[in-house]
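Values in this text are rule-based calculations from the coordinates and carry no lab data. This structure is a prediction, so every number in the text was calculated from the model and none was measured. Cβ atoms are built from the backbone, for glycine too; each structure is taken alone.
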Structure 1
Amino acid sequence: MRTYRAVIFDLFGTLVAPYQRWPELIPGFATLLEIDANIFDHKWTSTAVGRDTGGFRTAELAIEHCVQQLGLAATRDQVARAAALQQHNVRLALTQTRPEMLRVLKLLREQRYRTGLISNCDNDTVVLWPETPFLSAFDATIFSCDVGMMKPDPRIYTLACERLGVPPSQAVFIDDNEEFVAAAETVGMRGIICRDPQTALDALQAVCRLRPL
């Protein structure tokens with residue numbers, strides 16, 4: 001039986017509820033920028049990979065890109081207010097904390113496991129991270145927008161293991177996305193799919209021989 005020294009978590013869909021866009025976000029953008037909501041939604045969605053890999057380091061830059069592509073005459077104030085809506089959207093998503101995950105993180109640290117995070121996210125998540133209860137819960141945090149690569153790129157998993165000081169064979173990875181879990185397994189990690197928090201935690205307890213929560 002393998003011995004594990006580290007557990008690495010996904011953020012959205014694992015530590016917090018799956019990311020859902022605030023229903024008022026795109027209509028708010030459209031009102032501020034004076035454009036049809038569907039047209040802006042399509043253009044905004046097209047910036048997702050760029051935002052999550054650091055191509056747009058701020059929401060303002062991504063919104064300015066959309067404005068230019070759509071030929072809009074938005075002011076700096078309009079762009080700033082639209083960016084504030086996006087940050088509000090991310091803040092709401094980060095408040096959907098799963099309490100059982102906070103408990104297991106505490107237990108892992110008590111039992112001397114290294115803990116890590118890998119999240120596909122934009123810079124607003126990084127900016128708001130200090131507001132979350134997870135700030136001091138990890139020995140290593142990997143945000144895709146900071147490192148310029150996203151799951152399921154194998155390099156992001158090996159980077160997390162390097163920062164934790166463990167080989168992939170001694171790390172467990174938990175994510176609600178099956179493709180991302182499979183990618184972690186290809187580099188030698190033990191994968192756990194988080195279809196629901198309790199099932200994932202039951203699997204983690206069995207793998208790491210944790211005390212009951």
Structure 2
Amino acid sequence: MAVFKSGSLICERFILGDLAVNTYLVYEEGKSEALLVDPGDDSQELLNRIKELNIAHLNIFLTHGHADHIKGVTFIKKSFPRAKVIITPEDAPMLTDAVKNMSAVIMSEPFECCEADSYVQDGDTIKLGDHVGVVRTIPGHTKGGAALVFDEMIFSGDTLFADSVGRSDFPGGNFSALINNIKEKLLTLSDRLVFPGHGSQTSIEHEKNNPYF
């Protein structure tokens with residue numbers, strides 16, 4: 001686990017699953033609510049940490065519907081059945097279809113998880129204590145890929161990586177859309193930390209020199 005802090009907003013990173021997905025537990029210091037971003041696998045360590053923090057209200061934000069980013073949803077929901085699973089409507093069908101979420105292709109065992117509880121569009125907000133995250137839809141890796149943008153940090157899923165961008169050769173991918181959306185919706189923001197779906201954290205300022213742009 002790695003811990004990052006910006007003001008009162010804290011992000012803890014857990015690297016989960018065979019494809020080393022970055023799963024983020026985001027919360028405000030001293031508060032009993034948290035947001036879990038992309039639970040990539042069943043993790044007792046993650047669950048123990050949530051309980052250790054005395055989190056009473058937990059929601060799950062999915063940057064997209066690929067199997068490696070949703071595999072741990074069911075595990076978490078067993079302990080937090082009231083947790084809302086939040087995703088864009090374009091990627092929501094992937095949650096309940098092993099072919100669409102690609103677990104039938106990229107994992108040893110195909111799986112489905114629960115249906116979404118809440119759908120978000122570009123510009124929608126997710127409140128976390130005194131902090132507000134803004135959803136920015138960034139199609140290109142999938143049809144409904146999204147980033148969650150706080151004033152202090154961004155959770156970019158598999159759209160923007162450190163010195164790279166997400167793949168666009170999967171079903172629903174579109175390279176030009178991916179590049180254009182990142183340029184318009186992320187790189188125009190003021191500098192802040194960027195937490196991608198795989199690999200190390202980066203920043204908006206650093207990614208302005210990303211070779212893909």
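Table for the structure above
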quantity	calculated
Structures 1, 2, by relative contact order in percent (Cα under 8 Å, 6 or more apart): label with the highest value	1
Per FRET efficiency 1/(1 + (r/R0)^6) of positions 32 and 112 (r between Cβ atoms, R0 = 30 Å, to 0.05), the highest-valued of structures 1, 2	2
Among 1, 2, structure where FRET efficiency 1/(1 + (r/R0)^6) of positions 176 and 200 (r between Cβ atoms, R0 = 30 Å, to 0.05) as derived comes to 1.00	1
Given 3.6 for mean projected area of the Cα convex hull in nm², for residues 64-103 alone, calculated: source structure among 1, 2	1
Source structure (of 1, 2) for Cα Rg over 2.2 N^0.38 Å, computed value 0.93	2
Structure (1, 2) behind the derived value 1.00 of FRET efficiency 1/(1 + (r/R0)^6) of positions 128 and 152 (r between Cβ atoms, R0 = 25 Å, to 0.05)	2
If helix-only ellipticity at 222 nm (-39500 (n - 2.57) for each DSSP H run of 4 or more, over all residues; to 500) is computed and equals -4500, the structure in 1, 2	2
